Structure P
Amino acid sequence: MPVADSHDEVALAASLALLVRGGFEDYHARFASVTRRARVRFETQDWSGAQGDAVERIGLYDRCIAETVDALRRAAGEAVGSRSLWLGVHAAYAALVGPLIDAELYKTFYNTLARRLFATEGVDAEVEFMALDVEPSDAITHPVARHTYAVSTTRPVEAFMRVLGDYRFEVPYAHQMRCAAAIAVRLQDDLQHWGTHPVRSIELLDTVFYRERRAYLVGRVFGEHRFSPCVIALVNDGAGLRAEAVLTRRRDVAHLFGVSRSYFQADLATVGDAVVFLRSLLPAKPIDEIYTVLGRAKQGKTERYRTFFRHFLDHPDEQLVHAEGTPGMVMAVFTLPTYPLVFKLIRDRFAWPKSMTRHQVEEKYALVFNLDRVGRLLDAQPYRHLRFPKSRFSPALREELLTQCAASVHEEGDTLVIALCYVQRRFRPLNLYLREQTAEARRAAALDYAQAITDMARNNIFPGDMLPKNFGVSRHGRAVFYDYDELCLVSDCVFRAWPQPRNADEVMADEPWFHVGPRDVFPERFAPFMGLPAAELAAVREHHGHLFDPLWWQGLQGCFAAGNYPDTLPYADTHRLA
């Protein structure tokens, strides 16, 4: 509904733009308030409190959006839905936030509000901010706050004593000199291919990064002619602080900042300049993933949408097709072959023996969004009301989506509108990987698959469906789980020993002769549900025999009931300092 006259409309648009900016700044302040607790959680070893903070911070964005929508409706009344008014709000808001380092975060907040108010499907380019043809972070030249240390070729330990001295906590270092010496030795060993005295200086962000039970100093190490990422991991084990590990390879740092881990708690005054810095460390990592691992999941979604559709439009002859792998009973999955994402839609009906509802599947994905994913569960971001040209779908895929996913997909002229889908990074399905690789690579993948199940279990996550088709393998050979429809908490299961038959009739019975409850799990019978080739299954039994032992699972449940979650190392044990 239009407002009374153009002068009133301009004034109202300006006031609404200020209100939107204030809404984002309130969100940013509350986000920072939760994030700042991470330091105290680390110092006091309050790991359960840290988990609660992570969940609280994830839910903060939607709460602030709802509050700002209410404020807009109170301020504008019936005119809040006026399109001409919002064209004015768009212009006024662009002028307010344009010069800011985090202008893109402000714009994403605005876009979310506009989409809620107008129930937008696809993108409304006049009302929303959308830049498919540019990379907004490229305009950021502001240097992120950091410390720089010169490293003496004769007394390198002194530099790392200064480093640890500048990052002080309420808990003292147990052996600061020993930690500094261990860091210096590790850098010398890791970078010896740079020359006799490889380390000339080190540069670390002012902001300490926290996640799970560790604090991280993040930056770069410089030699005479080159540089490398440098991440120093600190732990508080009750006896004082100590440096636990140093990471200098991009591959290892990329794992630490990966999409299969929880979001960092990093109290950054501005985000865009930190993202630019982190891209210099990890140039192959998509910008959307960097925003996401910093806890800015909504901005990560925006950047993922932007970069995908830029690629999509730049390849007009390429069709969306079924993703490789075994078709899912619950999800239909498609991809653009030249872009490393998959789109997952919930089917209208699930094949036997799947018995959950659509709502329960959505709850599983929401659960994963809030869990500590320990490097083993892929982040799955929900997208609503996406629009694709119908011609861009292969005929077989289009037919399947319209007939089997009608609750999520409908046609509008030449367009398919997808009401809800989940978007993940595309990994090679483990079942296909096992067919393609050498015996040595198959064995390594199978063992890491078993380690993935172990890591998840130690963090109270039971995958439910263990078949290799539900796991993927990264380009570095790491196994991750990505199919969540049967995922549940270990603490919610009943792990039982397989009953022994008491007579011949029970031995010959085709079906279990004993009662099986809906939450009963029999680890001794896992082998058929793993579906591994014989040689790989034998390796898993040899190295991960605990997975088949109900007492191991029951022991974990006892730990969780006591509030004791085992620590899961976020990097290879070889990176730990002496």
Structure Q
Amino acid sequence: MSEKLSPIEAIKTKSDGLRGTLKESIDLDNHTGNVRPDDETLVKFHGMYVQDDRDRRAERATKKLDKLYSFMIRLRIPGGVISAEQWLATHEISEQFGTGTLKITTRQTVQLHGLLKHQLRPTIQAFNTAKLDSIAACGDVNRNVIVSSHPQISPIHQQIYEYADKISTLLLPKTQSYYEVFIDGEKIYERSAEADPLYEDRYLPRKFKIAIAIPPSNDVDVFANDIGLIAVIENDVLKGFNIAIGGGLATTHGNPNTYARLGSIIGFTDTEEKTLKSVYEILTVQRDFGNRVDRKLSRLKYTVDKLTVEGFKKELESRIGFDLLPAQPFKFTERNDRFGWEQNHQGSWFYTLFVEHGVVKPYQKQFLYELAQLKISNFIFSGNQNLILGEINDEDKSKVEALLVAHDIEKQVSALRKSSMACVALPTCPLALAEAQRYLPELVTKIEPLLEKHGLTEDEISIRMTGCPNGCGRPYVAELGFIGTGAGQYNFMLGGDRYGERLNFLYKEKLTESQILEEVDSLFSNYVANKTIDETFGDFAFRTFFKD
């Protein structure tokens, strides 16, 4: 007897190409700010999540009111690059709809929070006018494809960046329901044109993430993705890509069957055709072999471990029709963004703006709005939740510098703070058990005196925090990782390396702030006293506490 499929599987297959009853939910159900239960699943495929203000749940429950529902919309921006005109449009849309706050995510895109149900259609229509969309930004499909963000990393950055758009287009769902429900409202009768040989009518067992790294930078945490492509470059010529599979960080507290995993390199492709074919067929293997019974065990990492790495590779090669070549050497030597001014090989200037945990503060938002009005740069979202102002000519650099001064943008920020990352967590994420985005800046402020005490203020120690074990802020590949277990309590993870090539380990469970600070003080003292020459904090912690 076969196991019973997850209820989500039935919702997908019966959804009529992800349409469900979304039109009725939005147009007719005026008694609630939410959509119908099945549509809560389907709306994700269109780049949205249903949320509510958890800070106000108790108050509204006392008054016997419905939860204060709202929606988050996430854009699909392969490689994270938009024009000045598109930034202006995004700014104006955020001012008209939602909370007014722009949030840069860890996947090189932006989210708007706090949109009400009746604002969904006009918001998406406005984005569509700006040639932006949220198709497949969430849901059981391939998500936004990310790529190392700073063009200064390599003279052939543009060539590699273009793969993000090619892969994103290749893996888009064929259904036109997004346009039918949210753009023009017209029913598309030629459903045969929507035949989808990749996703069929069941889509993937779970979300799917792809990253492209350009050594020496691993700013995308390439091994934390379902597919990681690592560019192999010789003498400024792209030779191809090493392919890693099975990365993923989400776990579940109390469920030992769930675990974080870094991707396994299975080989090398030396042409664009082979690379795209391999990426496509990795998804079909996951579609056909992935777990559709238990969604907690449905990511590609579990499929890889079920089939074994060699078994998965064999199945893949049978589908692509050629053997993968042996992996080629590469080396990562950085993961942080390159803040401030950098000039590329063509003489264009790039300025990287620190945006703490991706929350664009009002003074930054005004600066960026005025800069976009000049139309002298593009805007590049980084995988570290920062923003690069790019393609600035020599003659325009002084205009940007004047705006930086006028808005007091260049503030002194510690190396630890620049190396920090946090997920949204409370009050909007329904999965959050503890604070992250609202709290980590405070914790860093309290750790900074400890850095000064131990002479570590210039040390780029990575620190990351999430409100739950799903790992959206990638805490499992940080030197200092904090994962929420309850209000004001965090599991303390230690021993990750500086460049995202080693997972960290559980060091202490359910620590309060005072306990965290006490542990960090002791660890820093031990590190300074006992580290070897050029040993990073993460490597020292691994050697001291976890190495066999």
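Bear in mind that the values in this text are calculations on the coordinates, not laboratory data. These numbers were taken from a predicted model, which means no experiment stands behind them. Cβ atoms are built from the backbone, for glycine too; each structure is taken alone.
Kindly point out which one of P, Q the value 3.6 was derived from, the read-out being distance in nm of label points 7 Å out along Cα→Cβ at positions 389 and 517. Walk me through the intermediate numbers first.
Working: P: 5.6; Q: 3.6.
It must be structure Q, since only it matches.
When Cα Rg over 2.2 N^0.38 Å, for residues 229-292 alone is calculated for each of the structures P, Q, which structure yields the highest value? It would help to have the intermediate numbers written out before the result.
On the way: P: 1.22; Q: 1.42.
Result for Cα Rg over 2.2 N^0.38 Å, for residues 229-292 alone over P, Q: largest is Q.
From which structure (P, Q) was distance in nm of label points 7 Å out along Cα→Cβ at positions 77 and 493 calculated, if the value obtained is 6.0? Present the calculation step by step, with values, prior to reporting the outcome.
Numbers: P: 6.0; Q: 2.6.
Derived from the structure labelled P.
I have 5.7 for distance in nm of label points 7 Å out along Cα→Cβ at positions 405 and 509, calculated from one of the structures P, Q. Which structure is it? Each step should come with its number before you reach the end.
On the way: P: 4.2; Q: 5.7.
It must be structure Q, since only it matches.
Using percent of Cα pairs over 30 Å apart, for residues 21-260 alone, single out the structure from P, Q with the greatest value. Intermediate values should be presented prior to the final figure.
Details: P: 44; Q: 33.
Across P, Q, percent of Cα pairs over 30 Å apart, for residues 21-260 alone peaks for P.
Work out which structure the value 33, 29, 27 belongs to, where semi-axes √(5λ) of the Cα gyration tensor in Å was derived from one of P, Q. Walk me through the intermediate numbers first.
On the way: P: 39, 36, 23; Q: 33, 29, 27.
Computing semi-axes √(5λ) of the Cα gyration tensor in Å on every structure in P, Q gives 33, 29, 27 only for Q.
Work out which structure the value -14000 belongs to, where helix-only ellipticity at 222 nm (-39500 (n - 2.57) for each DSSP H run of 4 or more, over all residues; to 500) was derived from one of P, Q. It would help to have the intermediate numbers written out before the result.
Numbers: P: -14000; Q: -9500.
This value belongs to structure P.
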